[in-house]
Structure I
């Protein structure tokens, strides 16, 4: 009997990144009847060095993670995300004598030729290349319904329809989100609901901040439900909202939150958060900047406006303003993620026997 392909999913401390890696790994496993092994990694001080200065190796890892990577049979496919695990992935390929294929998500901050395929989204600004695939939304597993879905349905039953879920992120350089901006978000939601006649369900997140949460809560009118995120709280409605909400308002700082809302098939409005005036903006599409990015010397600044603009241009979202009026965008009845499907097909061909 032929050996089942082995996929290693390199994960770390960021839940959103881990979800993308595991979603792609399990999508590949379903196609190839492969085995997925998650390799959680923690890092030492060497992680701070640029990837172009680091040889293939496990020196960036702590002792337990190094042991975890160096044990067991080597994989046929390695899936990773971001910057830190790049030297580890290169060591795996070297140890496998070139057999292991490297598939990366997001931006690796390393020479692009090091990878067999990079699956990226518009905010990372990578140049078009034969081994770079731009997709609308990052990979994600289907959202599992909350175990307490019916409890949440009962809790929201007295709120008038349409029930608009407001998913709130927070500051992440260069995006700004202070109490004044939270107030403006609340005013925009109020204006929308004055026309719709519905209610709001707010779900804040670890990055939202107490002052911002309070400012948003204070300005919101009409009936609603407000969830203040706190470490250890169990009563978070977030996982129930894709099934229960009639529409979404999402702040523009989080690709994963936006993707979750879009994949629900419900109408989605993006509230654009401001950028710091000190934030640089440049393109890697051509010229010397493109070449520096290809060599891993520079990396384009993260640009969530580019991510949201691409979704708006494809009719998947619309922007929310204080004068948004009373119309919701159309629901996405059948989202076809063609680029992501084609990327998965390419990975299957790379790892085929």
Structure II
């Protein structure tokens, strides 16, 4: 199989066509991730991409230990052991991360049934990436058809650099899962998986707007030096969805490369995916993709001048000058965008959101 390509290429990240070092995004305080119990299963040591698997596990430790500060009792790095994949063992977890795990055919029937029963309970969470979705016909069709939303093809092209682009669907790009992620990544080296949308994908018409799956990033196939032998045209690279039992899923085709797996871009995408599947506390207001603390700060550009507020309960938004002059006032509920003309002047302002959840005051630097 072509999974065992040993191409070891570096990855260069460029945001908007300009060389830059990606920064790891901040944790979203509205996510329930910190309270979830997490199980991480690794691919077998004989699998492809062992260096990438190790780099991704190191990144997971960074996210879980130093960014999220999840208690030791709430996360289990099981390695390649499947001893916890039983009905009783899985009952202790809310979220399963498949870290480069594709050997689903190695699971016993009892272990496969335990995972199916776990999802059947509802309100569970799954995160997978790259080989975790490379499940072929006959390995474990239920997992392929019900979890990853992709029917993987054996890729016949080697690794090459390409450009990924953020979705143009603002209904997705304005969601918390996209907060702080770049609009594009160019010269990203990967094995570009090709696949058929799986049974859970849904309607792919109208730019994917009616699909069950919500696509975060697409591969620009025209950016590849060598055309894919089985090009997809529209080529989703990272997506998420929720099913009728309120199970939440996240999967990306990233990445075959250990340098990429250790990058802050990959870590940021993983973090946002983990936060999404853990679900959010909707009572916490979200402004411009960031969950608010009682006191905080944010920066926006004069060209933007927008405050995008999301809250499940009614609120009042006010903007004040440093001299105590009220410059803007509005009420809202749900997701709304407010254009604040006062922000056409650079400087420091104060935005205050009041609701039954409390008062959230943010210092806004307009530059």
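Upon calculation of mean count of other Cβ atoms within 10 Å over residues 102-109 from the atomic coordinates, which of the structures I, II produces 15.6?
Here the read-out was taken from II.
On mean count of other Cβ atoms within 10 Å over residues 78-85, which of the structures labelled I, II is highest? Please report the intermediate quantities before stating the final value.
On the way: I: 24.5; II: 15.5.
Biggest value here belongs to I.
With FRET efficiency 1/(1 + (r/R0)^6) of positions 30 and 286 (r between Cβ atoms, R0 = 25 Å, to 0.05) as the yardstick, tell me which of I, II scores highest.
Largest calculated value belongs to II.
Here mean count of other Cβ atoms within 10 Å over residues 222-229 has been calculated and equals 16.2, so which of I, II was it run on?
Among I, II, the structure yielding 16.2 for mean count of other Cβ atoms within 10 Å over residues 222-229 is I.
Out of I, II, choose the structure whose coordinates give helix-only ellipticity at 222 nm (-39500 (n - 2.57) for each DSSP H run of 4 or more, over all residues; to 500) equal to -9500 when calculated. Intermediate values should be presented prior to the final figure.
Details: I: -9500; II: -4000.
The value was obtained from structure I.
For the read-out Rg and Dmax of the Cα atoms in Å, a value of 21.3, 69 was computed from one structure; give its label from I, II. Show your work: numbers first, answer last.
Working: I: 21.4, 65; II: 21.3, 69.
Comparing all candidates, it corresponds to II.
Each reported figure results from applying straightforward, stated rules to the coordinates on display, with no laboratory input. This is a predicted model, so every value here is computed, not measured. Cβ atoms are built from the backbone, for glycine too; each structure is taken alone.
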